[in-house]
Structure 1
Amino acid sequence: MRKDKKQVIGEAISDEAIKLYLGVEPADDTPPALHKLIKAYRGLRIDDFERFVGFFVAAGYALDARDASGRDFIALIADQRQAEPYIEVIRAARG
């Protein structure tokens, strides 16, 4: 990191900033709902991801979207070491 840049850790993210993840669209054949979940997973802390999932569901997106190989969001991230809390959020939202 450049010396003139301050690293910001733990700063609150606004709802508007979280909702920006609803606008990302895939450049390939990935289903838009799955792409949005993956981008949010990669870019948001767990608390913010949980808020995102609420906005995601309210916008009418499917939590069970699958890629061409039949894998859903949980299957795609399950082998990552930080994934478990995110998986729990999805399971809770699915009910």
Structure 2
Amino acid sequence: MKAIYNGTIIAESDETIVIENNHYFPPDAVHHDFLKASDHRTTCPWKGEAHYYDVIVDGKESRNAAWTYPQPKDAAAGIKGYIAFWRRVEVTES
């Protein structure tokens, strides 16, 4: 799978984890230089608190377009630190 924003691959992996139709990329498969930590947080009843990132490529920004669960609840322990994308970030098969 690839995550693409503004024509640039920002994540790529054959080992994503799919939960609720979202592909979660392993942390080492993500180009973190395109991510800027956001103060935005949401809470999922079974996954825990999600922390968000703005995705920025060549000056173009998609706010809160990536998220992760740094300390997920036990039911979602397998995605700890993995990153998922939305909001104009295209996730497609490699």
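Identify the structure, out of 1, 2, from whose coordinates helix-only ellipticity at 222 nm (-39500 (n - 2.57) for each DSSP H run of 4 or more, over all residues; to 500) was calculated to give -14000.
Clearly, the read-out refers to 1.
When relative contact order in percent (Cα under 8 Å, 6 or more apart) is computed for each of 1, 2, the one that comes out at 30 is 2. Have a look at 1, 2 and say which one yields 2.9 for distance in nm of label points 7 Å out along Cα→Cβ at positions 28 and 84, as calculated. So the calculation was done on 1. Computed over structures 1, 2, mean projected area of the Cα convex hull in nm², for residues 12-59 alone reaches its largest value in 2.
Ranked by mean projected area of the Cα convex hull in nm², structures 1, 2 are topped by 1, which has the highest value.
Since every read-out is calculated from the coordinates, none of them should be taken as a lab result. Bear in mind the structure is a predicted one, so any value in this text is a computation, not a measurement. Cβ atoms are built from the backbone, for glycine too; each structure is taken alone.
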